[in-house]
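The next part holds the structures, each set out as structure tokens.
Derivation of every value follows stated rules applied to the coordinates shown; laboratory data play no part. This is a predicted model, so every value here is computed, not measured. Cβ atoms are built from the backbone, for glycine too; each structure is taken alone.
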Structure I
Amino acid sequence: MTDGTTPYVRPDVAGFLAFLNAQEGPKMEELPPEGARGMMRAMGQLADVPRGAIAKVEDRTIPGPAGAIPIRIYDDRPDREAGPVMVFYHGGGFVIGDLETHDPYCAEAARILDMPVIAVDYRLAPEHPFPAAPEDCEAATRWVADNFPCTGLVLSGDSAGGNLTIVTALSLRDRPASKPVIAIHPIYPAVSTHNDWQSYRDFKEGHLLTEAGMTWFGDQYQWVEDDYRAAPLNFPAEGLPPTLLVTAGLDPLRDQGRAYAAKLIEAGVPTTYREAAGTIHGYICLSQGVPSARDDIRGNLTVLKAIVAEQTA
């Protein structure tokens with residue numbers, strides 16, 4: 001830290017990072033994309049909890065702009081009247097991540113929120129560079145609005161998926177879907193294409209998400225910097241729906257998340273900001289390796305449930 005202080009690190013986070021940083025072998029960014037995807041799936045099996053009991057999990061495909069998009073539907077009630085539904089976009093730098101890596105989290109969200117959760121398996125870079133991911137997410141969200149029994153949409157995702165949450169909400173703000181977006185929940189989102197942030201300098205090594213990894217993600221994704229879908233921080237936020245934005249205290253992306261929360265507040269968007277002190281990027285998929293993450297997840301989703309209830313009262 002530049003001011004000479006030592007940041008707070010939770011004991012379980014410190015133990016997990018010590019284990020992670022002691023691992024030998026190639027780093028994710030030293031592998032071809034498919035190898036990196038396998039590494040993320042393996043970490044999930046090691047570091048996350050099992051899915052747990054849930055009434056319904058259904059895999060299907062829906063039409064997209066470049067072919068079928070796989071989705072997974074979670075619901076802890078076998079029979080439900082139309083109400084709010086969450087559309088979830090997984091993280092993984094637009095290169096890795098899939099329906100499996102975020103399966104336990106999506107099931108937990110469906111249980112805590114008591115609403116259906118629909119996870120979107122959008123196209124990944126480098127096979128499908130920018131803007132394939134946001135195009136798929138917008139198309140899938142419009143499909144849910146048109147074809148799924150719902151009264152409103154709640155958009156959420158982590159990291160790259162946090163970016164996709166915000167940019168999909170911006171797209172639907174400007175060109176509304178057939179159902180309204182009633183709330184969004186970006187989780188440690190990527191909202192800027194530059195790295196001139198103090199949290200980036202402080203936490204870019206040894207905290208799971210590294211400078212080399214972030215550079216590799218950007219090189220694969222090939223974003224266009226003057227496009228709102230790459231850097232929403234640089235574009236107007238007025239008119240977005242009520243937002244719960246969360247960050248992690250030891251995350252290189254923390255400060256850009258803080259900056260976007262401030263931008264939302266300045267734009268008059270009803271905004272709740274939560275920062276999970278002493279923990280790292282990726283925590284929603286680390287509930288086994290970092291047990292305190294379970295409390296963070298439950299806390300976030302409990303707040304989101306209250307925000308949705310206000311919007312549907």
Structure II
Amino acid sequence: MNARSLRSLSRDIVRELGVFSKKCGKVDLSPVEAHILIELEQAMQTNLQLAERLRIDKSNISRTLQKLAEEGLIQWQAHASDKRSKQAALTLAGRDVLRAVHAEYDVEIECVLQQLDSAEQQRLQAGLDLYRQALNAARAQRGYQIRLMVEVDNSALAAVIRQVSAEHGLSEEQGYGVADPHLDQLYPCYQQAGAAYWVIQKESGALLGGAGIAPLAGADASVCELQKMYLLNDCRGLGLGKRLLMMACDFAKQAGYRQCYLETTASLPAALALYTKMGFRQIAQPMGKTGHHSCEIFMLRDL
């Protein structure tokens with residue numbers, strides 16, 4: 001699947017669901033108004049919370065909320081903890097209208113589900129969950145980019161590696177990656193065939209992390225090594241690590257490698273969990289000659 005095909009599929013779904021209609025079936029309510037009432041069915045919210053939740057402009061939602069209030073479908077109440085804010089809440093009339101919306105669309109979607117057997121319905125659920133997760137991750141990653149390393153990144157990347165290593169107590173004296181003699185000049189290390197290094201950069205220009213692929217020294221040519229994957233706290237929890245790891249493994253596969261090896265430590269539990277989730281399995285003995293002797297966990301993934 002590529003971007004154009006996903007966009008086309010998404011447009012078809014949006015159209016079929018009637019998002020561009022002026023009202024929700026037989027109920028005299030626009031789709032945006034219905035979505036607002038559905039959100040308020042869960043809990044009272046401010047206009048800013050609703051705008052964020054529905055991914056629409058604040059000024060647009062303000063006009064819509066005013067209309068719903070004039071029609072008696074919502075009412076404004078004082079915020080429990082912020083006296084400067086007000087929260088919108090459903091009125092009894094709003095709940096009645098929302099029940100009519102639910103009833104109409106429940107029938108329509110039930111008809112959709114009847115086109116699928118139970119196994120197909122499970123696949124649909126799984127696919128939609130994946131799509132929603134990907135959309136949320138992409139939104140969280142706005143303002144960040146992953147690109148190939150360039151020579152001017154050397155000092156900033158070395159600083160990232162030192163900072164993350166110090167954060168987790170991975171000292172140079174213990175023989176971790178921070179002790180690498182080429183740490184301040186990593187760019188040349190990834191200019192050989194079958195090697196590449198990617199960095200995560202914020203819109204401001206700040207470098208926040210990276211990871212690399214290179215042939216595993218002292219091993220069969222079919223095995224590569226995931227090297228120096230470090231992320232500053234500022235870019236953790238956004239899905240950037242998973243995206244970075246997928247790019248690295250895709251590159252490795254296209255470069256002709258059949259397996260990807262890495263060494264890590266229990267001091268990095270989040271990284272260990274990510275590696276496991278992405279298909280790396282622990283093996284009993286180290287492979288190749290990485291030059292690092294303090295990592296006690298060895299992992300391998302078939303490509």
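To test your reading of the models, identify which of I, II gives 2.4 for distance in nm of label points 7 Å out along Cα→Cβ at positions 6 and 270 when calculated.
Working: I: 4.3; II: 2.4.
Only one of I, II returns 2.4 for distance in nm of label points 7 Å out along Cα→Cβ at positions 6 and 270, namely II.
Sticking with this one: For mean count of other Cβ atoms within 10 Å over residues 158-165, which of the structures I, II scores highest? Could the numbers behind the result be given before it?
On the way: I: 28.9; II: 18.2.
Largest one: structure I.
Of the structures labelled I, II, one was used to calculate Rg and Dmax of the Cα atoms in Å, giving 25.7, 75. Name it.
Details: I: 18.0, 56; II: 25.7, 75.
Derived from II, not from the others.
Taking mean count of other Cβ atoms within 10 Å over residues 14-21 for each of I, II, which is largest?
Details: I: 14.4; II: 11.5.
Max of mean count of other Cβ atoms within 10 Å over residues 14-21: I.
Between I, II, which one scores greatest on relative contact order in percent (Cα under 8 Å, 6 or more apart)? Could the numbers behind the result be given before it?
On the way: I: 20; II: 11.
Of structures I, II, the maximum of relative contact order in percent (Cα under 8 Å, 6 or more apart) occurs in I.
Starting from the value -12000: which structure in I, II was helix-only ellipticity at 222 nm (-39500 (n - 2.57) for each DSSP H run of 4 or more, over all residues; to 500) calculated from?
Numbers: I: -12000; II: -14000.
Value -12000 for helix-only ellipticity at 222 nm (-39500 (n - 2.57) for each DSSP H run of 4 or more, over all residues; to 500) corresponds to I out of I, II.
Starting from the value 14.0, 41: which structure in I, II was Rg and Dmax of the Cα atoms in Å, for residues 166-277 alone calculated from? Can you show the working numbers first?
Working: I: 14.3, 44; II: 14.0, 41.
Here the read-out was taken from II.
Given 23.8 as the derived value for mean count of other Cβ atoms within 10 Å over residues 134-141, which of the supplied structures I, II does it correspond to? It would help to have the intermediate numbers written out before the result.
Working: I: 23.8; II: 12.6.
Derived from the structure labelled I.
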